Structure 1
């Protein structure tokens, strides 16, 4: 779901033993950076960036 520059997605991971699913909210800052945050605590966030190969 998208609201302005904020996105919410549901991620899933599984293997032969375990299945897990969780929601993540983030906003794209530019082509190499995005910020992940909790909608209940938007003042706390983590900034990610794309590494150059």
Structure 2
């Protein structure tokens, strides 16, 4: 079966792809921040106090 050449995207499709990529990146960053905050809250601020 012959492979088709890649299709060129229209400027509108490129714009939508960029917006979707930004939204996915922001959602991923928010998730990482949420995991960090929840982990820190579960451990408590006492984890920062180390014996000398």
Structure 3
């Protein structure tokens, strides 16, 4: 996760995931866990909002 987020502390890694809409779960040791799919397809891009027609 350090290479992915650039943060060394699990709390900072979790905050980066939250800020970027990447779903994750916290393991019992506090480390965030996620999948490559979640990293490549954050929630913000999965269900785009429909464009408003003028």
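No lab work stands behind these numbers, since they all come straight from the coordinates. For clarity, every value in this text was computed on a predicted model and none was experimentally measured. Cβ atoms are built from the backbone, for glycine too; each structure is taken alone.
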| request: Looking at FRET efficiency 1/(1 + (r/R0)^6) of positions 15 and 31 (r between Cβ atoms, R0 = 30 Å, to 0.05), point out which structure of 1, 2, 3 has the largest value. | output: 3
| message | As an exercise: Cα extents along the principal axes in Å, calculated from one structure in 1, 2, 3, equals 50, 17, 16. Which structure is it? | response | 3
| request: Determine which structure produced the value -23000 for helix-only ellipticity at 222 nm (-39500 (n - 2.57) for each DSSP H run of 4 or more, over all residues; to 500), calculated from the coordinates; the candidates are 1, 2, 3. | output: 2
